[in-house]
Structure formats: structure tokens, C-alpha cells
1. Work out the source of 6.6 here, i.e. which of P, Q gives that when distance in nm of label points 7 Å out along Cα→Cβ at positions 208 and 504 is computed.
2. Identify the structure, out of P, Q, from whose coordinates distance in nm of label points 7 Å out along Cα→Cβ at positions 72 and 352 was calculated to give 2.5.
3. Given a value of -18000 for helix-only ellipticity at 222 nm (-39500 (n - 2.57) for each DSSP H run of 4 or more, over all residues; to 500), point me to the structure among P, Q it was derived from.
4. One of P, Q was used to compute distance in nm of label points 7 Å out along Cα→Cβ at positions 360 and 384, and the result was 2.2. Which label is that?
5. Check the numbers for mean projected area of the Cα convex hull in nm² across P, Q and tell me which is largest.
Structure P
Amino acid sequence: MEEPIYIIGHKNPDSDAICSAIGYAAFKKALGFNNYIPARCGNSNARINTILDYFKVPLPIFINDVSPIVADIMIPIEKVKKINLYGTCAETLKIIDEHNVRAVPVVDSHNHIEGIISVFSLGEYFIPKAVDLYRMRKITTTVNAIIASLNATPLHLHKENVLEEFYVRVAAMSEESFGKFSRKEDLSPEKSVVVVGDRKEIQKKAIVQKVKLLVIAGNWPVDPDIVELAKEKQVNLIVSQHDSATTAWIIYSAVPVKFLLQKDVPCFEPDEKLAKVKRKITHTPAPIFLVSDKSNHLLGVFSTTDILKPLNKRIILIDHNELAQAVDGAAEVQILEIIDHHRLGNPPTQTPIRFINEPVGSTSTIIANMFQMHKLQPSPQIAGILIGGIITDTLNLHGPTTTPMDRHILSWLSNIAQVDPNEFAKNIFTSGSVILTSSPTDVIQSDSKVYTEGSFHYSVSQVEELSFDNFWKSVDTLLQALENFRTQNNLNFSFLLVTNINTQNSLFAIQGDQDITDLIGFQQINKHPIFDLPGIVSRKKQLIPYITSILKQLEPSS
């Protein structure tokens, strides 16, 4: 399945951002691409809900951050080769060889992380320092583990699942020499694993002396009387298909990994941001890093190499082109396309991308025009959704940003959706006062955009009402919420544009330095930092250029 590509509008999305994202995903699907997903990085509002509910289209999924995280680069648990505490070095070596990995996670029966076993710890085990000759042939394991490692044929077993400490001996000496066991406790017959070929007399002697395990190497046939003697003396007897030297080495690999375990392994949660993880592991030379949940269950693994691989996380920015307004983390992933109708503030990209910026009243107009250009027709549902985006962004074609293209597209879509734009506009704009149905904080944040002009950082929020009555009833709390938003976001200024849809006028509230208030050329209302803006309804085409001109006057002269 192809990785999803998310189509995301700006923070605090308006109707056009939501409608154009849904429309563009439908356009891509009409072209045969099914992995384009409409998304949003902010809450819905009454008008968005009215549009979507009318055409029974669900709200796009919420994504508040697209920053690369551990889950984006980890190998998921379904693909991880792991081993339990009592798995052997032989099993681990097989995993390392077959899957070309440097370490294997070790877990218990409930998938809780115990640590890792790596090629480095295995190397130290198989090539120990030659300070103790006995140490070099000591193993702690079970007879069954030895059988599994050798893929041996058992002829008689006795207490084969008991974990014990053994010493491995290859019976390459004479029968007389073989009988001279050291009486040190750790080299006694009952703690010995003896590897021998087809030398029947040594086989008998080993069994009589009650060695722990007798291994017949070379796949030699074993006489029935040897088997019977092993049963009588309760000696474990197995046959290995390998030669004596290979058999001895494989027995040495039958040790459970719990004795070689590296426990101090860095663990990360799947939602940790890669930027933070990179800093943490800079000086951590671990062969692999484990990913776990809060209960220490293994979820996946990753290595330093995985972090350096290019990410396949891709997004499309729609109805904006400035990173300050984009979903968090947008600068860290691949931006494939930008489709917008606002001023340019486009982010730098590593490779050429598709960038469409049309001077029309709505991004939904651009999307509908794409359908026309490709001789495609949207479904009535999608046509209706795009109508909603155009109506809200152009104030039903009465706003100053309205173009002939918006009028043409709205007429075309209305025929497809069988919707009267004027009646639909009434439904949208009477769907509820944002000021009455939202907290003052939500009013400021519901449709707020942050801009940078020279050395100034500022925000502009906009709400559209059927009159100014609700605004004046809440003016004090709204001004306080506007100031709170400014200080919390470390902005020089924060503005609120309250637009009267019926009269096509606006009120303009300001919080910030008095310098900018003094430069406003419109009539101030009472003693509030609020101005009357007759004929101003567009944030994009009318207000932002005006604010820009004022801020240029405040820039310190060089």
C-alpha cells in the first residue's frame, strides 16, 4: 500500500481550507491516485460543519504535527527478529547471518524488553581472553539446547531440560588417558559433555563414568549395547551429523543469551521526534535502539542508519504558502505541492515542486478549475463542498477578492450540485455566531494567521457576523483574549477583524504597541483600540497590504 500524502490547510482553518483539501483529494482520486488524504491542523467551526453536514461529507482527519518521529523510521515489531532469554547463541547467530543485522532484541514471554544480544557480545564470548583454559570450554545450558543447536538425534535423554554448567571435552586421546578425569569438581564426569567419534571403548568408558552428555560426532551408527548402557546409567546420548571439531564449537554456541545479555540499551517511544532522538544518540554507540511503549513492550527497532535514510513523509500545503501558518513540522518533511491564492511567503524546498498561486477569491475555485481543465466533473457532493469554500471566502461573490473566474466556477458547480448558491449562503452565514458559540480564546484562534513583516511578527484573526451586536456585548473579554494570544505567541501585535456580512463593513481591534495604533488612518471608536473600517472585508486583499504599509513606517531606519 502506498504511503499517504496529506493535503493540509493552514492552522485554525477556515471553510476554504477544509473544502479545498477535500476537493483536491477528490481530484487526485479522479486521476487514479488513492493515497491523497484531506487533513486539517485545527478545529472545525459552525460554518464548516454546516457545509460538510449538508453534503454528508466527514470532517478531514486531524493532524497537529507532521514532524518526523521514531515510528516513521523504525522497523515495526511484526518484522523484527527477536529472541527470548533462553534462546541460544546459535539461534542468534542464525538470525544475524540470515537477516544481516548486528544485534537482536531479547524479550520475555510477554514481549517485555530484557536487552539485546549483539555481534560484539558474541565475539567476546567466542574469543575469550586465554587466561583460564578451563573457562574457554565452560558452558551453561541444557541438553535440549545442545540438541537443538546441533540438530542432533537423541538416543537417550535424562533430565534434558535442566540448566547446568558443563565443560566440553573432545575425546581425541587414548582410552587410558581418557579415564584420567581431573578430580576438580568442575571437571568431574557428571559435569562433562564428551564429544567422540566411532571409538566404542571410549563411548563405554564415558557412559560408565556417568558423564552428563555423550555426543557421537560424524553421524556414526551407535551400537545397541551402547544405547542400552546409556539408559542403564542414565546418561544423555545423542548423535551429531558434524565432525568432532564442528560439533564442539556448536555445543559452545548452545548457551542461552541471558548470560551474554546487554541490558543498558537505549529505548525510545514511537512518538518521540527524530530531531530530539538524534541529539540523544549522538554519543551512544549502540548497534540498535529499541522502541517501546510505556509498559516496556517491544514495538520496534531502529539503527543510526535508519535515521539517516530519506523519509517518505509527504504533504501538500493548500490555501496557504507560509510555514508560520503551516502544520507543525512542515519544514522537516517533503512538501510536494502548494496550491494557494494568497500573497507569496513560500518556504524554501529541497527540490522543485508544483506551485500554483492564482489571484482568485478562493482556493476552492482553483481546485474546481483543475477538474474543468482535465475535462473531469466532480461528484455532486464534491461540487457542493467546493461551492461552500467559494461562498465563504468571497462572501458569496460580494467580497473584493471576487474574480470572473470565481463567478464562472460557482455557476458551473451549482449546476452539478443542484444547489442555489444564494440559499446555501444564507444557511452558511446564519449557522451560528462564532462570538456567541465560542469562548473568547476560541474566537481569536478560530481563524487566526501569523505573519512576518521585516522585524515584526503579528497575527490577524477574522470573524464574520451578521451584525456587530454580539461583538460589542463581548468587547472587553475579546480584547483581553487578543492580548493573551499576543503575549503567549510572543508577537509584536495582534489584530482582530470583525466583518459584518450584511453591511460589508468591519471593525478592527488592535493589541500591541501604541505606535501602530497612532498610525491607523481610520476613525477610532470611543477609547477602545478599535477602528471602523467601512468597505473593508478582506483580510488578504485589503487589510494585510494596509498593515504592511504601516509596519514599514515603524521599521528602524538603517
Structure Q
Amino acid sequence: MAAVALLFLGMTVWLQWLAGSYSSELSGYPDEPAHYVTSLMVRDYIVSGFPAHPIRYAENYYLHYPKVAFGMWGPLFPCFVGIWLLASATRASVMLCMAAITAALATTVCRVVWKQYSIEAGLVAGAALVASPFIQSSTSMVMGDNFCALLDFWACLWFARYLDTGRARHSILFGLFASLSILAKPSGVALALLPLLAVAMVRRFALLRTRAFWYPAVIVLVIAGPWQVLEFRLLAGMQREMNPGWAITLLGYAVRMLGAWIFPLVILGVIVRLVRPLQKVHFSSVWVSAGALAIAVWAYHFLLPVGSAEPRYMNPVLAPMLMFLMVGVHSVARRLPPAGMSVRIKAAAVMGVAALVFATQTFAIPRKPFTGFGEAAEALLVRPDLKDAVFLVSSEADGEGQFVSEVAMRERRPGHIVLRASKMLGQSDWRRQRYKLLHSAPEELMEYLDSIPVRAVIVQRSPSWGRLDHHQLLLETLKDYSSRFRLIGTFPARPRPPSNSRIEAYEVLGQEGRPPGKIRIEMPYTWGKTIER
């Protein structure tokens, strides 16, 4: 299994490399820079020897790198990544961490399928998980979706053990892994549905009267409950509205994970291992638990949606799907002629055909965009006259986050202070609602820049996204006070299609020797407080 794990790790890193993960900014998803900066904060807090109260340290860190999102998501993922980064806080290190998570999930799937069928079936299942475009996309980003999928699958396997043995320790282990999943990502709450669904499927309702069945509920309430209350308070303004159409949308994402031509084999596997045995009250616990996990994840994201239905939400479903896919493969193989040929050989042939279909119809490498924010950060950080200066960056929320994370990644922390225009020149909640402009004219904005003082301004010009009022005001200020700004550079130096945007970095002239002014970051919609320097 160690050799198998290394095989999947190598495959995962190779696909990451082809996707550009080791050379591009954290540009795959708007939340990616926040996950990285939060993990980096945990790492630096440990390395510096726990120098202050955690909240005070986080506030100071946010003042320098305003993409700390501790509390918006569970603490486990940034703590796990932060500990990983103790060895190295580089882009390569954090990408290798993401690869290790995916490889661990693929190895677990391989082991389960191997025990049920054969090593070649396990290897194909694990490789299919690594190669699925949805999994690839999450592996190429610093995101918690695959981490949550791994913990969900481990919890699922422990509940299967509990169904087989009835032992309290297996139920407790399910509760522990369920708690870890919830602490990694709120969608881990989907595991609350798994035991109820599994019991209903096998019709063993007597389990509901045993103490061991309810141990996980107590464990989750004690370990993960307090953090869920905190998250609910912080995200109270987020829209949660059930959309009936999302049920079909999420199912469509599940089909697309392996492809429409292969999905019928998954359905066949569900019929063979779940529907027919349950009708006869003869079942295998691992298949019941896997089926319950897939239904629970789908139902959670349909019944308790946040924002929108996204493909990554279905990542935990892929591991159970691959288990049932191998059932379908072997069911077809048993019916193929000649009758005297080994089922193992015929199954290998069916897997070969399925792999060919997957490679030609489904497989793709999602490329990670290269934006140029890394080049802009490097151009500013090499300037000794800008050491520990204040920068102001204006872009979309993900662009601002990319610049913040690139600065944090490249310097000894805490160093420079990066101000986000979306926080300092305008203000809105987590969903960019309740927006208001904080400065009304170029002269007022220029006075604000001088009061801090801001030594460099970074703006992204792009026709592909609507400019908010504060961004437009900053562009007007650059034009009206052109004598106060000197262009440092335009990035990326070599634009890469299909990007049609450019990043401009300006030095603000006349700020040398000015004493530090007050910086206030107001956070009324999350923590309900103000951070000041």
C-alpha cells in the first residue's frame, strides 16, 4: 500500500504540474488565497512560539495580510495545512500538501476495492479518482473539498464496521471522523444523515435503541458543535435558500465526474450491491454505508445550500461511485463470453474499455490561470526603499487575495501592510451585498492615501468584470493626480491568453519621510469590530 500511495502521489503531482499549479498564483477560486493565508498564519504562530493571545495575533496578521478567514470555515483544514507548512511555506510545499490529501483518498479507495475484487481493480479505481477533472481542479487549489472528502470516506468506512460488529468503538471512531470533517468544512454535517439513511436501508431499526448508535451525536456536539455555532453567527448574512433545480444540477455534476458513458456501470453496481440485496435483507455493510454517504452528501447540499450549487460540492460522492463502478464492471464481465475464461481477465478487458472511454470523453486537465500578481509582488518586494511599506491593491476580491497571498508567501512575516481597496475604499458584506463607497471624490481619496501613507498602488484593469465604484474612483485619482504616481511596471510581463487584463503597479511620490498614520479596518458584517494600527 505504501508503493500504491507513492504511485498515486506521483500521478497527482504530475497532473498538478501540467495544470500549472506550481507556477501560477492562487487563482483557481476566490477562497483559495484566504485558505493559504489562514494556514500561513497558523504556521507562523507556531514558529514564533505562540507570542501573543491568538485573537490579537490574528488581528495583527490580518492588518498585514487581510485574507485571514479563521472562523468563516472550520479550523481543522488551516491547522492541518499550517502544520504541513512548518517545513516550508512555499507554493510547492502547499501544492504537495494538496496532492498528498488526494493521494490518500485514492489509496483508500484502492484498498477498499482491492479487498473486494483485485489489485488491478483497486488501481484503476484510485487512478480514476486522481484523474477526474473535478478532483484535479480541487487538487490544484488550496481548498478543503478533497480534505473533507477524505474524512467523509474514512467516517463512512468506520460506520460500515459498526454495522458489521455493533461495537461501540467503531461507532465512536465514526463520530470522531465525522467531527473532524465538520471542523474541516461545514458540509461535513452531511454525515449526520448517513447513520439514519443506512439504518433505514437495512431496516435494522433496533439499532436506534442502543447507546452505541447515539455516541457519534454526542461526540459531534461536544467537539464540533461550538464551532458550528460560531460559524453560524459569522455567516448569518449569507443567503440560504433551497432551490429545487439544484437537485438535478448536483446529480448532473456526479454524472460528469466519470462521464455519461460510464455512469450506467455505476447504476448497475448500485442495483447489484444495494437494491437487490436489500430487497432480500442480505446486505454488505460497506456498500450500504457507501450508498448512504453518496445520498447524504447530495441531500445536504440540496437541502442546506449556501450560495450556489458547485461541482466541487460533489467530490465526496466520487469514492462511493468508484466502488459501485467496479461492481458494475465485474457484473458485466461475468456475463461476457466465453464462459470458461476467468472473470478477472474479462473484468480487466471491461476496465480497459471503460478507461479508454474515460480518457477520450471525460478526462481533461483544468488549467490554472496565471494572472501576474506574483510578478507584481516580486517587483515591489525587491525595492529596498519600499521595505515594510503600505501597499493598496484594487481588483476583484480574488485578485486582491492573490496579491495579498503572493506578498505573504515571498517575505519574512509580518512585513508589509497590504490594504484591500474593497475593504478600505468601499465596504460590503461577505456576499458583496450592502455595498457603500467610503470616499466620494479623487481629492478626498488622495488625502486618505497621504494620511496612511500608502507607498504603492496596484490596480487591475480588465474589461471582463464590472468595476465597483471604489475601483473607478481610484482610477480617476490616478488620472487626476498623475504627477503623484510613477509607474513601476505592468504585469504579467508576457500576457498569457485568454487573459485580457493587465496589472499596473505605481509608486506614490512624495510619501518619503511621512510619519505612519492611523489604519482602520472596519469589519461590521463578520466580527463586528474594527482593527486599528
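1. Numbers: P: 11.7; Q: 6.6.
It was calculated from structure Q.
2. Details: P: 2.5; Q: 5.0.
Clearly, the read-out refers to P.
3. Details: P: -10000; Q: -18000.
The structure behind it is Q.
4. Details: P: 2.2; Q: 6.3.
It was calculated from structure P.
5. Working: P: 37.0; Q: 26.4.
Evaluating mean projected area of the Cα convex hull in nm² on every structure, the highest lands on P.
Read the figures in this text as sums done on the coordinates, not as results from a lab. Keep in mind the model is a prediction, meaning the values are calculated, not measured. Cβ atoms are built from the backbone, for glycine too; each structure is taken alone.
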